[in-house]
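Pasting the structures here.
Any read-out appearing in this document is the output of simple, stated calculations on the displayed coordinates, not a laboratory observation. Predicted model only: the values in this text are computed from it and were never measured. Cβ atoms are built from the backbone, for glycine too; each structure is taken alone.
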Structure I
Amino acid sequence: MIPQNSLISLEFNKLLEIIAQYAKSDASKSAILNITPLSNKQEIENRFACIEDIMRMSQKAMPLDILPFRDIEPLLQKVQPKDAVPEAVELVWLMELLSSAYNAATQIRVGAGLKPAPTTAINELIKNLTGMPELLNILKRSIDKDGGILDSASPELSELRREKRRIETKIRKSLEDITRDENTAVFLQDNFITQRSGRWVIPVRMDSKGHVQGVVHDVSRTGETAFIEPISIIGLSNELENIIADEKAEEIRILKELGLQIRKQADEIKDEFRTLVYLDMLKSIAMFADRFRMQIPEINEQSILKLSKARHPLLLYSAVQKNRIKDVVPIDVNIGEDKSVMVITGPNAGGKTVTIKTIGLLSVMALSGMPVPADSSITIPLFHNLLVDIGDRQSIADNLSTFTAHLSNMMEFLKKADSSTLVLIDELGTGTDPEEGAALACAILKELKGKGSLIFATTHLTDIKVFAHKTEGMANASMEFDHKTLAPLYRLRIGEPGQSFAIETAKRYGMPESIIESARIMLGKGRAELENLLHDLEQKRRHYENSVGDIKKHERELTEREEKLQRLLKDAEAKKKEIFAKAQRRKKSLQRPIKRYLKLLQMQKGR
């Protein structure tokens with residue numbers, strides 16, 4: 001089980017919040033926000049397969065469209081008691097769910113005609129996803145989209161409502177006749193018909209209410225109008241109320257019956273709901289992955305981690321929002337076969353921390369069954385523990401300094417690390433005396449390596465760089481720095497340590513030259529020589545790379561020339577054969593008349 005604090009350190013929760021924006025229900029959003037890495041390789045690969053199928057549907061102009069739906073767990077709980085009466089609007093939510101399930105399953109089954117065909121994984125996922133058409137049809141016949149109960153819900157309800165409309169029409173006609181009667185009209189405030197307290201009434205002037213026989217049900221706010229139910233319609237109104245009561249009772253009976261149907265099929269409904277939530281979660285991941293052209297990684301059990309052109313997904317997301325995607329520099333990492341520890345060095349703000357966060361976050365994404373922003377030739381180890389020490393963890397409440405906070409984490413790491421653990425440590429050995437900190441850091445790296453863990457650590461300490469260089473199974477890597485502009489390039493280079501360039505960085509940010517020179521003097525001759533040596537090594541490496549580039553260029557030119565000569569020789573040979581063939585044909589054409597002439601001479605001599 002990967003610790004939650006490790007996931008938070010890598011900002012996995014922020015990534016999930018972005019993906020959750022694509023979800024079509026609150027339940028799906030919650031499912032996305034609760035995603036954690038999986039420990040079973042088959043389960044991870046099944047999720048990959050489903051997501052790949054969904055992405056392929058989109059690429060084939062058949063995107064999976066999941067209709068919005070709501071959480072129906074409260075409804076299922078509500079109908080558990082016998083004779084429970086669900087709200088009609090809750091049944092609308094159930095209709096939305098079943099309609100969405102039916103629609104999604106139909107799209108995927110139609111997509112089965114795609115080439116290549118969908119995987120077994122997604123077919124297995126939706127094999128029982130039907131939308132429960134029988135129950136859905138009953139609900140559609142009974143409830144409208146606004147939560148009203150339809151006349152078609154039952155014959156009894158239809159008959160009651162027909163009778164209700166008949167009586168209402170009769171009442172309205174009677175009242176209209178009263179308002180048009182000249183003897184009554186003089187006492188009315190207006191000639192409209194309305195309802196008060198569920199009874200049909202006419203507006204009578206307050207000073208004339210004694211002239212219209214009936215029951216006063218309300219008085220206007222001004223006190224000038226009395227709303228009177230004429231005595232002539234009281235019988236019809238009472239009859240109407242009885243019909244309304246019967247209608248209400250029938251509606252309750254219908255809702256109870258629907259509640260009973262739901263209760264009987266609750267387990268099946270739960271399965272439909274959970275499958276749709278999971279499908280919506282996969283679709284949200286697929287949409288996010290599709291937007292940023294992410295790739296499905298390979299999951300291995302050999303502790304090999306290989307990334308090619310990998311980008312940090314949160315930086316990528318932010319860069320796309322600002323239309324500055326080129327600002328996100330990709331990294332390449334390859335470790336795990338003969339080396340299990342990588343020490344990354346380089347300038348401040350040069351990308352060391354972002355690099356190990358990228359490695360960690362992409363690994364977590366892969367183990368969660370998510371495509372990652374990198375090339376397709378990537379492989380991630382199936383680790384079961386992730387130990388992360390990134391950032392300043394000093395705590396006033398716990399009386400921890402930066403060093404003791406890091407030390408506390410290292411002690412925890414040494415207890416928990418094993419051969420299926422990925423360890424990420426930022427600024428290894430800092431927070432105390434550099435020599436003692438470096439010595440302790442080297443000992444920790446050695447111990448973690450002995451446990452078989454895969455380790456990435458950043459540092460500025462020279463002794464750790466030297467230790468990594470000398471120790472078998474460890475590798476140095478560095479973040480590149482532009483010596484001309486004195487600016488970091490954010491590119492990771494494997495195989496050589498880097499310089500911190502603190503003085504150069506200070507110079508770039510405008511530190512006075514006098515302070516820069518004073519710092520160089522204080523740096524000391526030995527340290528300066530080491531930094532110069534690293535600088536010379538980098539220059540030689542660049543010269544070597546340029547030389548290799550020139551050699552490769554010459555090789556390509558020689559290859560092209562050789563291929564051109566081969567083509568010329570082949571053409572010459574073809575022309576040679578063609579000339580020889582023509583000569584042979586010419587020879588034969590010349591020989592034929594000569595042979596005929598000689599034959600003729602022989603015939604003449606024979607006579």
Structure II
Amino acid sequence: MSNGDFKNIKKIIAPAGLEVNSNYVKIGDKVAKNLFILSYPRYLSTGWSEPLINLPNLFDISIFINPMETGTALKNLRKKTGQLEAQIMEQQEKGLVRDPLLETALQDVESLRDTLQQSQEKLFSVGVYLTIYADNLEELSKLEHRVNSLMEGKLIYMKPALFQQLQGILSIMPLAQDEISITTPMNSGPLASFFPFVSEDLTSNQGIMYGINRHNNNLIIFDRFSLENANQVVFAKSGSGKSYATKLEVIRTLMFGVDVLIIDPENEYQRLADSFGGSFFNISLSSENHINPFDIPLVPENENPGDVLRSHIVNMAGLLKLMLGKLSVEEDALLDRAITETYASREITPNEDFSKAAAPLLEDLETVLRNIEGGRAMAERLYKYTKGSFAGFLNKPTDIDINNRLIVFSIRDLEDELRPIAMYIILNFIWNLIRARLKKRLLIIDEAWWMMKYEDSASFLFGLVKRARKYYLGVSTITQDVEDFLRSPFGRPIITNSSLQLLLKQAPATIDVVAKAFNLTDAEKNLLLGAAVGTGLFFAGRQHVAIQNISSFFEDKVITTSPEQLLEEKGEVKV
């Protein structure tokens with residue numbers, strides 16, 4: 001490369017302008033501030049830099065480590081030992097109270113002299129410099145305060161490089177030049193804690209195996225019920241392995257005695273249910289399986305029957321708004337009254353024992369609406385669900401046996417218009433079941449974006465996720481349409497109420513939305529964009545690792561949906 005080419009490269013990579021001030025530097029459109037570590041605590045714990053490195057902000061760190069001559073270091077330490085001993089003797093002669101700081105310092109120096117003399121440790125001169133970046137001075141000040149707070153919590157104190165900001169920029173650049181020269185002598189032990197690439201570990205003594213940690217090849221073994229809540233969100237594009245990973249979790253969770261309930265939009269879980277003796281219910285217009293949304297809720301122990309019924313009526317109102325479309329304020333009040341009167345027609349009221357009463361049907365609500373002034377229009381809109389084209393779906397008594405540890409509700413054969421309604425009805429049915437008896441359960445809602453499209457169903461799902469912990473329930477919401485999910489006002493609250501998150505391969509069109517929702521770094525964004533099937537990021541509380549799902553031969557045979565594999569098993573494809 002000629003000198004002329006080298007000069008051109010320097011012009012390309014150099015910033016458009018550089019404005020140097022006493023305590024910050026302006027580089028192009030960004031402002032930057034250089035900090036250095038001034039002092040450390042007596043003991044440095046491993047991973048002390050983790051909170052700093054895991055910040056989602058833009059910053060650079062340079063660590064300068066220079067070896068010191070052992071002979072020179074021993075000579076200086078011997079001199080220091082003499083000074084400390086002289087100070088202690090002087091205080092004793094004067095009859096002063098003993099100084100623990102001096103005695104501790106003497107012990108530390110003597111211990112370091114021993115390890116250096118025996119070649120167990122080496123001594124180094126260490127300088128650590130940090131450059132933070134922001135769009136304006138106000139954001140820069142906030143970030144500086146946050147960094148200082150994090151480090152002061154570890155008893156590590158940082159200072160800005162006043163009137164040395166340019167030298168700080170040069171020290172941060174990959175030129176291996178320490179222009180600030182603020183160093184601290186440190187032996188090998190504490191220096192080892194400076195290793196910046198902290199690898200998270202999610203291996204515990206309890207729980208199931210979720211996969212392999214791609215950072216260190218450890219097993220990711222975790223119990224989701226050990227967190228503040230057992231909820232999970234799974235975001236991934238179609239074909240990236242989200243349903244495969246969920247089925248693996250189902251199989252392994254069943255082995256620990258947890259009941260599993262699944263809402264399946266594409267019949268992906270039927271083979272799993274058949275293999276494990278689970279119950280598979282197909283909910284459709286012509287199906288033999290039905291759920292009556294007007295079923296009387298079971299009353300949990302220590303709860304007031306009247307309150308349970310009122311809560312159920314509120315949920316019923318949300319379902320009917322989903323079916324009827326937008327209602328005026330008058331229609332909303334009228335609907336609430338009609339639902340209450342429909343139950344009252346079967347002697348189901350908050351003040352009576354309704355445990356043995358027969359549940360009404362949707363057609364009973366239609367009759368009540370036709371006989372209430374102003375209700376005829378809503379009754380006409382309900383007609384298609386009671387006697388019209390959708391009558392076989394909602395207007396029949398419940399005939400589902402839920403006495404099984406694995407239950408799958410399939411809604412594949414329903415029209416798109418009915419899917420959100422079916423999801424709402426099934427979730428309400430499951431919710432009443434869960435409240436009635438406290439038991440360790442897992443609820444999986446595949447393609448949850450169907451519910452997020454409508455405010456009433458999204459609100460119901462959020463309420464379920466928010467209250468699940470109280471009833472020993474973990475809710476997994478799975479979606480491939482990330483934008484629809486996050487566009488809902490209830491989408492982000494569902495994420496914040498989920499302690500576990502699994503992100504697999506993402507589409508370029510949605511990666512920025514996902515990155516913003518989960519505070520991903522550029523490296524993590526690139527990982528998700530190029531992720532192979534079954535690989536991604538696994539978040540558990542504040543920890544997150546790169547994950548790869550691994551299945552056994554038997555598990556793969558049970559849960560695969562690969563057309564090639566399925567045809568091969570039938571003998572229709574030769575390998």
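Structural remarks
- Which of I, II yields -19000 [helix-only ellipticity at 222 nm (-39500 (n - 2.57) for each DSSP H run of 4 or more, over all residues; to 500), calculated]: I
- Each of I, II could give distance in nm of label points 7 Å out along Cα→Cβ at positions 259 and 435, but the derived value 1.5 comes from II.
- For distance in nm of label points 7 Å out along Cα→Cβ at positions 155 and 459 computed as 8.8, the structure of I, II it came from: I
- Top of I, II by relative contact order in percent (Cα under 8 Å, 6 or more apart), largest first: II
- For P(r) over Cα pairs in 10 Å bins from 0, in percent, for residues 171-338 alone computed as 7, 18, 22, 20, 14, 8, 8, 4, the structure of I, II it came from: II
- Entry that produces 4.9 once distance in nm of label points 7 Å out along Cα→Cβ at positions 147 and 411 is calculated, selected from I, II: II
- Which of I, II yields 1.29 [Rg/Rh (Cα atoms, Kirkwood Rh), calculated]: I
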